[in-house]
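FYI, it's all coordinate maths here, none of it is from the lab. Since this is a predicted model, take the numbers as computed values, not measurements. Cβ atoms are built from the backbone, for glycine too; each structure is taken alone.
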Structure P
Amino acid sequence: MRDLPLFYAPDIATRQELPEVEAGHCQRVLRAKEGDEILITDGRGMLYEARLVEVSKRRCGVELTKAERWEKAWRGRITLAVAPTKAIERMEWLLEKAVEVGIDRIILLKAKHSERRHINAERLERIMLSAMKQSQKAFLPELITEQAVAQAFELCHGDCLLLAHCRRSEGGIQERKLPNHYYRPSEDVTIFIGPEGDFTVEEILQAQEHGGHGISLGESRLRTETAALVALQWMHTLQLLEDSPQ
């Protein structure tokens, strides 16, 4: 597909016009006019080239000229399960960057030491949508909010389950290792990142009961949002190393 402005229209296959918010952006920000060409995604992996055929005060009608399936740059399904920070702007930053890097699903956890219990999911979804368009992707990650840790383990059954924590290997807790010791590129993976107070011993043991592995992200003690982004980039880097010529 050509390098054109990207818009989000989940029903574009059956309704050839931009949603009102996207139409407003098209008109007011881009000053688009009839005949201009744009890209449209349904957020589920389809990408369309389109031509504007009607531009009015509240409507942008389009003609679809080309359609293709967008192929994501990573293999397997990557899920990030993270306990939201007390300062919500740090979590907003994380979700924006995670979408830019590449992710399939984000789960916001209710852990024992969680600092924030309630989330404005609508605002976070808008941030993720903006990041999807900015990074020229055609897939909007799934967002699950206020999920108990135990339920998240069940939700991610079958994935390579990695739990980043800082606790010592005692009281039944297994020794932490680097992510590449467990993760094999192309498999589905869920990365659990705890709150500032870390996961509890009970939560770590629960993860192990579900086949999870404790991981280290290095010697530095990282903030929640930093640890989450570092762990996500580990997955992408391991895939890139496997794909690169030897």
Structure Q
Amino acid sequence: MSLETSGKLEVVTNVPTMLDRELYSVPEAARLLGLSSSTLHYWLEGGERRGVRYEPIIRPEPVGRRSLTWAEFIEAGWLSTYRRRRQIPMSQLRAFISVLRAELGIPYPLAHSKSWVSGRTLVLQAQEAVSLAPEFQVVSRVGTQLMLTYAGETFMERVVWDGDVAAGWKPHTSESPVEVRPGVRFGRPAVAGISTAGLFDEAEEGASAEEIADDFSLSVAEVRWALSYEEQRRAAA
């Protein structure tokens, strides 16, 4: 499928290797994203349902790998914004990602900011090309401007960008300082480089938020955000 564009974006061929770094097992990534392992595996590898074979949504094709790269984790984060909605048009979302992948010339276009900032015209055209339902679109036309929809804005707020590339993900809320980054704590949740699990262990041993903040050179607010995240994560486990 090809799109007619004027001033088409320059094709990106040298995506930083950080995006290709394998970081998570499927179960671990699923926990961070609030998904079931089976759902995430289906998005990555496709599968057969009721005798019909479905291709992967995130990967161009099945690879039989039970781990996720950083780019795959970010794209799964985008898909997770729809996880509570019923009748999700996965065939349309699959086609949408495929069109962007082909037009931008990069394997994981949603982990690259050009899709969200300077490439909104291309994203709009990709949505139209696959007849993506309005409630699942990430860009909409408002007057003469192209604006991110609620789903698109929600995703953008959860990603920490470093130039054009997704460098971090906020697994808690967009306001929370809790982040996962490929080069920090092996991609595990942290606040200012300090493991949230470690901070929670300190609290479990009886340390107050003020004491923990003093011990780790954090603000009390940062500690409380970390504890809130860990309590929420463990309650959902």
Figure out for me which of the structures P, Q the number 15 belongs to, where relative contact order in percent (Cα under 8 Å, 6 or more apart) was derived from the coordinates.
Q
Which of the displayed structures (P, Q) returns the greatest value of FRET efficiency 1/(1 + (r/R0)^6) of positions 46 and 206 (r between Cβ atoms, R0 = 35 Å, to 0.05) on calculation?
P
Which one of P, Q has helix-only ellipticity at 222 nm (-39500 (n - 2.57) for each DSSP H run of 4 or more, over all residues; to 500), as calculated from the coordinates, equal to -12000?
Q
Highest-scoring structure on mean count of other Cβ atoms within 10 Å over residues 70-77 (candidates P, Q) is Q
With FRET efficiency 1/(1 + (r/R0)^6) of positions 142 and 214 (r between Cβ atoms, R0 = 30 Å, to 0.05) as the yardstick, tell me which of P, Q scores highest.
P
Identity of the structure behind 1.05 (criterion: Rg/Rh (Cα atoms, Kirkwood Rh), calculated), options P, Q:
P
Of the structures labelled P, Q, one was used to calculate mean count of other Cβ atoms within 10 Å over residues 30-37, giving 13.1. Name it.
P
